[in-house]
Each structure stands twice: as structure tokens, then as C-alpha cells.
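Below are structures written as C-alpha cells.
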Structure I
Amino acid sequence: MSALRYLLNVITGGSGEKISHQRIAGLISARLHSHLLVRRRALVILSRIRLMTIVGMVLFLAGILMDVASFPPETSSSLALFRGISALLLLGLMVVTRQKDTLRDAYVALGIFFAINLVFQGLYQPLILPQFVESIDGLTSASYAIFPFLVVVCIAIFPLTFKETFLTLILIFTSELLILSLMPSQVNPMPGLGILLSLMGASMLCAFSSISQLSYMLSLVEQASVDSLTNCYSRNSGEEILDVQFRIAQRQKADLAVVFLDIDNFKIINDQFGHEAGDRILAEAAASMKRNLRDSDVLIRWGGEEFVMLLPNTNAAGAGKAIRRMRTNGFGLRPDGQPVTASIGITDIRSVGTKSWTDLVDQADEEMYRVKTHGKNNVSVVRIANTSIAS
């Protein structure tokens, strides 16, 4: 583990002691990535895919003129057909990904992008294989010779985990081995094997760059999105997550519940015991909430002593059961030894009049206020019974 920490220290340029096990796991796999990091990474990958499709289309079409000047008509016409089809496929990929914003969409787009380029490589090499393998005598043959390297270099522009990078390289090298196996028997295979070894070296550097990007992005997202006191999402980042989750729930016709929680009589704690005691209460309450939420749930510090919880694939009734368990486990103790209590409002996406995530938060806030005005330390669920659940 110390060697891995040293390597990550080199990658990030930071202090090795600050690299947690969770950070290491986040660089290896996306399974533990936060909702916000997943969102940001998906947008970055998709935007760079669109940029690369534009660059690819221009290069594919410009290469037709080079082929016409360098190869016989029969060969150049076949290459022009392959280039034209590849350019059209890239155009289609750019159009299809314009409205996409999920990590799954990013994975699909990434796979299609590399598949288009690898299929093109597999189609052109049998046509120019003797010249390609034996010698490079001009700009055209040189461009075809470096094409496999250009495909590998594309990995470096995407923020990918070790697992994602490894799977992408497996796809590329499996294709390269398949292409080498199609070489005519009379062609000396050694130059092709040399190219393959060179690709392996280049791929290691590209993988290093890709994982370094992810590490840097992970640090930035953590610093910008997490409230330092409670270790919850800040309001700005929470609003972005709410927007994404609301649109996903609408698109998939799935349940989505929002819980608005306000710690009771918090001002008295600050006034009587000081702000340090108040900060400790907030941190302990947030930690208690997190322990009682699922990995897929989101906890946001909305402001002051207010928290918003987002529960995907859960309706208001299910959220009510989860909150009852949370209240049973408690939110910690006040400085005077009394238990910390909270007023809580719950709503879901099925509620009447819910057209946006702001409607959900407003409805949950109204239910919380209903509890505040009727004695506090209780729960109110919208559109279920509109009555408080006894503490």
C-alpha cells in the first residue's frame, strides 16, 4: 500500500499522507464515486467525445485527398468509402450525444468512438498492409503508420479510472492482435509486432495521464462540493444533484423522495453554549443521518441547521419508514445532555403539482414548517395523510 500511495503522490503532486483508502478506491473503480463526481465526469467525457468526433470527421475527410494522390484508383476509392462511412458514424455519434448527460451514456459513447476508429483501422490495413509494414516513404504512409498511436493517445484526454482504462486498452489491443493475425503470410510480422510493443509503451503513458486527470478532478470536486463542517454536500452541489436525479426519475418514471430536516431550537445552543458547541452538534447530527442512509441516498446541508435528503427509488411512504428508523437511532445529544430533535417534512415526485426539483424541496419545506408550528420534534408526509407521525 505504501508503494501505491507513493505512486499516487507522484501522480497528484500532493502529500501521500492525505491520500485516503477511499481516494485510492476511487481511482481504481467508479463504484464509490460521489453523485457529483459521476455527473461532472460524464459531462467532461461526453463533451470531449463531441470534440474528438469533430476532429475525427475533419481528418477522415481530409485524408481522402491524400489517398487519391498516393494510391491507385481502386485502392483510393475503397479507402474513401471507409473514410466517408467513418466520418458519417462520427457525425451520428456527435448528434446522438448532444442531449446525453449520464455516465452510462458516456461509457456507450466512449465505446462507440473507439470502435469506429478501430474498425476503420481493420478495414484499411489489409489494403495497404505491405507498404504499411515494410516501409514509410511518404506523408500518406506515415499517417497510416501513426493511426494506431493516435487511437491510443485519445485515452489520455478522458478522466478514467484504472479499471476503465484497462478495459479500454484490452479493447484496443485485442483489435490490434486481430489485425496482425490477418496479415498475409508472405509479410514479415516482426515490424507489426514492433508497432504493438511501441503501442504498449504509449498506452502506459496515456493511462497515467488519464488517471492523473481523474485524480485532479476528484480533488477539485471534493473541495468544491463538500461542506467542510458536516462532510455533506454543499447547497450548490446539492442543487445540481437534485436537478440530475429529478430528471432521471422523470425519464425512467421512477420514485424519488425528498426529506427536509431542521434541527429544533438550534439557536438556543449557539446562544447558551457557543458556536463551537453548535458546530459539534451539526457534525454529530450529520454523521448520524449518514449512518442511517443508503449509499445511493444524498445528504445536503441546505443552510445553517437545515438538511435535505434525497432518496432515489423511494416514495414518501418508504422515506417515512426510513426517517422513523433514523429518529429512533437519534441525532446525538445537546450540550445539556438532552437528545437532539428535529422537525421533518417528506414529499415525493408523485405529489400533486410537482414539476421540478424546486417544487419537491418547497413541498418538503412546507411540511417541515407544519411540524415546527405544531410542537416540533415530529414528521409530516405530504399527500399521504398530511398528518404528523408521532415521535
Structure II
Amino acid sequence: MTDAQKDLVRGTVPILKEHGVTLTKYFYSRMFTHHPELRNVFNMGNQQNAKQQTALAMAVLAYAEHIENPSVLLPVLDAIGQKHTSLSIRPEHYRIVGKHLIASIQEVLGDLASEELIAAWTVAYGQLAELMANHEGQIYQKLADTEGGWTGWRPFAVKRKTAESDEITSFYLYPVDGGKIADFRPGQFISVRIFIPQLNLFQPRQYSISCAPNGDYYRISVKREFGAELNLNGMVSNRLHDFINTGDIIDVSAPAGNFVLAASENPVVFISGGVGQTPLVSMMEELIASGSDRPKAWIHGCRNRRVHAFHDALAKWKTEANFEGHIFYDAVDTDADPEFVRNGWVDLQRVDTANFAPNSEYYICGPASFITKNYNDLIAAGVDRSFIFFEEFGPQTIQLN
């Protein structure tokens, strides 16, 4: 890529900042019009709520801003690559995306899209696609080389379905072929794919694995969505609740994700909101099962005891050595332990964080606003950014680190 072409790409940064989402919305509409089969690959719920368009706009903007040295984006690109491989995104998909993204830039910018600018972005996208495809190829190769590993989709049977609360149900998934399954790191997710009759589409969704590695099965714990007008994400979760039962078979991808429990001996503090507890349950179960002496604390918030999944496990862990629990409910039962359960939203200022060691690692998972608030509260309390890890469900739209 020439210096002149890099200058042209950088010159589009102001336009991308102002009109990036407009461009990506146009792009997705264009691509799905020409390739309707890709609706089976992409999460249409994230198309409906514009999270995917926003995430792509942010990624394109970041690439344009760092066109001189795109390698600085590798941590972000790895997170995207982990999700792409879990959805079986392949190099041929990048060719389709590139064709329609470049066409969209040309059509949306109109007279501002000179031949030189289009040529520059064509080269820029080609480099980005090659970077991503090569990185994802390494992930696929690692999965193929892993005992019990696989790429693409593999049929799994639901052998157990357990209600964890009024809203959250766990599904225990075993491989239909009876073979081994890939090990995983606590905090990772799998994708599941089911057919949605209302859409006449297969739809993939990613769910955190909510158990410690065991060599036999994966457990996902799925929240039922309520409301008169459910979005498309809720349709998938609710279909799992209402129509997927013991003995049914669903497609599953191999474990992926880089929100994982660090291999250290530092104390850990888990901070979760609602169903955001699921990857943290996996981490905690692994710490307990391994007999880890690492000091452990959990700060969790949800509406009430009835919707709090894994409450009994958390109460049991409270009796373990080196564990400290703090639960926040919108409505607290009268018989709740006041030293364990508090009224209101999660507020770190109401937790005696003086008990937490300076080298504690903080793992946050929950809604975007929940993550942002608690991340900023930790920074304000003097916690080093390098000790804070977070997972945003769905496309990445939070930029904190």
C-alpha cells in the first residue's frame, strides 16, 4: 500500500466518525439482498438492534486510524476472530464482504468517492481481510490439532435440561458421535445453531460455557426473554426454552473466546450482572475443583432471589475458605442474610474493597452499561487497567482499555 493510498484512507476518518453506521447499515442491506443465504450465518438479532452495524463501523474506523500500523489492533482483531471461527466464517466470506463494502463506500459517498479513494480502500480492505483470514486460519488449525477438537458445526444432544431460576435454564450438551470434546478455558463460549421457523432461517447464537472443563459435556445457561415485542435474539433463547428438550439435537461450534481466567495466583474478584454470571461460574467452578488457594470474591446483581441462577452454589461457596460474596437485589426477601444480600444495584462503594489485594484481578460481565460503570468505578478506586478484564455479550461496542 502506497503512502498516498494510506493518506486517502486516513482522510476518510472524519466521514467514518460521522456517518460510519449509516455506511455499514447500507452495506449489510446490500450484501443480504445479493446473498440472502448469509442470513443463516449472521445473527439477525444484532442486525435488528444495530449492534452489528455499530461494531463494524467502529472496526472500520479503527483500521483507518491505524492504517500505518494495523498490528496494534491485534487484541481487538483476535476477539473478532474468535467469534468468526465460532460461526464458521471462512476466507470466501471475506471476498463477499469486500465486494459489497467497497461498492457501499462508492455508492454512499457518491461524487466524493474518487477512483483513487476506491482503489485505496480496495487495497486497505484486502490487507485487513488477509490479516483476519490468516489469524483465523491459525485458530482453525489449532482446533483441528486439539484432541477432541473440530471446526464448523458438530451435532450435540441435550441430555439434561435444568431450571436454574425463574428465567435461566441450563442445557447439558453431549456429542452425538460419542467422541471426545475439545477442552476449553473457563470463560470461553460456544455457538449453537437452531432453525427458527418464524424466520425460515438457521440462526447462530453464542453462549458462555457455564461449567468447569470436564471432558464429557458443555453446559450453557440461557436466559428466557420476556416482553410483548421480542427482538430476534430473544426468539432464539426462548426457542431453546420452549422447544428444545432432552434428546433433541443442535449444532455446536468448538469453544472460543479470549475472556478467560488468567493463569496466575493473584486474587480474583468477579463482578456480574444478571446472566453475565455464566462465564464467571465456569471460572469459579474450575478454581473450586482445582483446589486453588487464590482468594476469591464475587459481587453480583439481579432483580431478586427468584431470578438469581446458581444462588445455592454461591451460598455454598461462601462457606469455603478464601471466598467473599456480595449480592445486590432490587428487592430483598425479608429472611435474606444482611451480610450477604443487599438492596439496590451493584455499587462498589458499598463493598469494603479494602479487603481486596492490590494485585487482585477483576472479571466483569453483564450489560454494556453495567460493565462501563463498574470498570470506571474500579479505575476511580485506583485499580490498574491491566488487572481489569471484561466480556461484552454480542458484537464489541465498548471501548475502555
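Points to keep in mind about this one:
- Mean count of other Cβ atoms within 10 Å over residues 114-121 - highest-scoring structure of I, II: I
- Parent structure of the calculated result 1.21, given that Rg/Rh (Cα atoms, Kirkwood Rh), for residues 122-249 alone is the read-out and I, II the choices: I
- Top of I, II by mean count of other Cβ atoms within 10 Å over residues 210-217, largest first: I
- Value -22500, calculated as helix-only ellipticity at 222 nm (-39500 (n - 2.57) for each DSSP H run of 4 or more, over all residues; to 500), assigned to which of I, II: I
- Which of I, II leads on mean count of other Cβ atoms within 10 Å over residues 106-113, largest value: I
Coordinate-derived values only; no laboratory data. Being a predicted model, the structure only gives us computed values, none of them experimental. Cβ atoms are built from the backbone, for glycine too; each structure is taken alone.
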